[in-house]
Structure formats: C-alpha cells, structure tokens
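Throughout, read-outs are computed from the coordinates displayed, never taken from laboratory work. Values in this document were obtained by computation on a predicted structure and should not be read as measured data. Cβ atoms are built from the backbone, for glycine too; each structure is taken alone.
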Structure P
Amino acid sequence: MPVLLELFLTFAKIGLFTFGGGYAMISLIEDACVSKKQWITHEDMMNMTVIAESTPGPIAINCATFIGYKQRGFIGSVVSTIGIILPSFFVILLISSYLDRFLEIIWVANAFKGIKIAVGILILDAGIKMLQKMQKNALSKIFVIASFIMMMIVNIFALRISTIVLMLAAGAVSLLLFMAAKPGAADKGGGS
C-alpha cells in the first residue's frame with residue numbers, strides 16, 4: 001500500500017474511533033505509529049507529545065501532522081492531518097443536523113456515559129505509558145509529583161488558573177533548572 005494512503009487510512013481510523021479529543025488519541029497514535037507501523041520511535045513520540053501540547057491547535061492534529069511530515073514531508077503532513085480531521089468533521093456534521101432528536105434517544109445518552117469512562121481510561125493509559133518511558137531521575141520525579149499536586153489543588157479548590165500561565169511557569173522553571181545544571185550552557189548560546 002502506498003505510504004500516503006496508509007497515512008490517511010491510519011489517521012482516519014484513529015479519528016473515527018476515538019472519542020474525547022487529543023489526549024484520548026495519544027495512546028492509539030502511539031500504538032499505530034510506534035508499535036505497529038514503526039514510523040517513529042518511543043522517544044520521538046514523547047518529544048512530539050510535549051511539542052504538540054505546547055503549540056497551538058489540538059494535540060492529535062499536531063501529532064498527525066508531525067508523523068506525516070516525518071514520513072513524506074509536506075504532502076505527508078497534509079494527508080495525515082486531513083485523515084485525522086475528516087471523520088470527526090463528518091460525525092459532528094451528522095450529529096449537529098439531528099442533535100435534538102439524537103440526544104433524546106435513551107441508548108445514545110447511556111452510550112455517552114460509557115464513552116466518558118472510556119475516554120478517561122484512554123487518557124490515563126497515555127499518561128502511564130509516558131511515565132514509564134520518561135527518564136527516571138530525581139528531577140523528573142519531582143516534576144511529576146509537583147505537577148500532580150498542583151493539578152489536584154487546582155481541581156479541588158476550583159481555582160481559575162490559565163493553562164497558558166501554567167505552561168509558561170513550567171517552561172520557565174525547566175529553563176532555570178537546565179541552566180543551573182549546565183553552567184556553561186548560557187555562555188555557549190553565543191554572545192559578544
């Protein structure tokens with residue numbers, strides 16, 4: 001099968017059968033693109049996830065674009081992106097046309113309750129896989145524990161903190177720790 005068609009079909013399948021957005025898709029993207037197709041490595045997946053979270057746009061679309069680009073350049077990124085977007089677009093178009101009648105069907109309402117649980121499990125699965133693959137040093141463990149504690153505090157006390165502020169703070173702390181760990185790193189950046 002030509003790689004472009006394979007990219008399109010792989011991401012179309014992920015886009016069609018995944019509910020809950022990008023975080024729920026990470027586990028499926030990793031399974032398809034790392035384990036089965038071996039388009040990227042586990043290390044690439046970790047780096048791509050971090051970058052996709054930090055850049056504008058949905059994380060799953062950013063991941064699909066990256067993998068497509070890595071396989072076939074610009075055209076691969078376009079094909080992968082269309083593949084992951086198209087199924088969701090048509091499902092939403094269909095549902096929005098019949099939304100009132102659709103939500104009145106009891107089995108549909110119950111199905112959505114089950115889907116919420118499945119989405120939570122998919123997100124948890126992606127998080128556990130990322131934790132297993134991260135570097136096991138004291139600093140990374142401190143970051144995981146501190147992030148978990150902050151997340152719990154924000155959720156328990158219903159604090160309204162912008163995710164942008166949290167990302168910028170985490171980036172600043174990481175940069176400071178990096179610079180402190182490598183004293184010559186700041187000097188190598190070039191200067192006068």
Structure Q
Amino acid sequence: MASYNIAVVVGSLRKDSFNKKLAKALEKLFPADFSFTHVRIDDLPLYNQDNDGNPSAQVTRLKGEIAAAQGLLFVTPEYNRSISGVLKNAIDNASRPYGQSAWEGKPAGVIGISVGAIGTALAQQHLRNILAYLNVPTLGQPEAFIQAKEGVFNADGSLGDGIKKFLQGWVDQYVAWVKKHA
C-alpha cells in the first residue's frame with residue numbers, strides 16, 4: 001500500500017486559529033495511508049531575492065518539507081479579501097529562485113474557514129491563482145467555503161455532525177486527487 005505524506009500549510013499564526021483547528025479536524029477524516037507534516041511558516045524571513053543564493057536555514061527546512069511531501073493542503077484564513085501576508089511570504093520563499101520551486105507539480109487542496117458569511121472564498125481564489133502560476137495542480141471541486149459558527153466544531157475540536165459529512169466528501173475528493181497526481 002502506498003503512503004502519502006501531506007505538507008499542511010496553515011496561513012494563520014493565531015494561537016486559537018480556526019484554520020489550525022480545521023486542519024487538525026480534517027486529518028481525522030483521511031484514510032490510514034495518509035500522514036501529515038505541518039510546515040512551520042512563522043519563522044521565515046521576509047522574501048528577498050538577494051538571499052536566493054544563500055537561503056536561511058528556515059527556508060531550506062520549508063523547501064525540504066515540501067519536497068518530501070506527496071501533496072499539499074493549504075488551509076487559509078481570509079485577510080482583507082485575500083490570503084495572509086505570512087502565507088504569501090512562505091509561498092514566495094519556497095518558490096524561489098526562479099526555476100527551483102519546491103511547490104511545482106505537487107497536488108494541492110485549498111480550504112479555509114472564517115467568521116465571514118462567504119468563508120474564505122476570495123482568499124481561496126487568490127491562492128488558486130498563485131498556485132496555477134506555480135504549476136501546482138489544485139483540486140477544483142468541490143469547493144469548501146466554511147463559515148466559523150456554532151456547530152462547526154465540537155468542544156473537543158472534532159467536526160460537528162452538520163458539517164462532517166460535507167467535509168468527508170471534500171477529503172475523499174482530495175485523496176483521489178493526490179493519488180491521481182502524486
């Protein structure tokens with residue numbers, strides 16, 4: 001049986017982030033042959049092209065974790081109708097120097113949760129545009145724009161009954177996507 005390691009990139013640094021909570025809850029819906037590496041992005045230097053020839057240890061670590069993964073799972077908040085600055089910085093650091101992107105060809109899923117009524121729809125669209133440029137095959141359907149409201153999470157952090165079935169369907173499609181493209 002093949003084994004799939006997924007690099008999980010959560011675009012929020014907040015200690016009690018809904019997106020971190022969602023990432024952890026989603027993991028429980030995956031089959032046993034999937035494992036997860038939560039890549040750290042809070043310690044990356046701001047991307048500077050002058051550093052392309054001598055990347056920091058943090059950038060080297062990030063690129064190594066992505067390279068070791070068979071798939072990518074982006075769990076993004078929405079800040080000002082787009083992705084967070086820290087997520088964009090991680091994407092930029094791991095995609096450079098030109099021609100040496102760690103992201104290229106890795107199958108990805110994009111999902112997110114926010115208190116807004118449209119969830120993270122615009123952030124996800126912006127992220128999909130970036131990933132398309134980076135040649136990252138990204139699951140198109142189903143989309144999942146989740147509003148953080150009562151009932152999404154149980155007290156223990158697991159998914160509530162009302163959303164669990166929908167997210168299981170999303171996970172099942174993502175699993176098939178990774179297996180097809182990995």
Match the computed value 10.8, 28 of Rg and Dmax of the Cα atoms in Å, for residues 12-75 alone to one of the structures P, Q, and report its label. P
The highest value of distance in nm of label points 7 Å out along Cα→Cβ at positions 52 and 172 among the shown structures P, Q is in Q
One of P, Q was used to compute log10 I(q)/I(0) by the Debye sum over Cα atoms at q = 0.13, 0.15, 0.18 Å⁻¹, and the answer was -0.87, -1.08, -1.31. Which one was it? P
Calculated from one of P, Q, helix-only ellipticity at 222 nm (-39500 (n - 2.57) for each DSSP H run of 4 or more, over all residues; to 500) reads -26500, and the structure in question is P
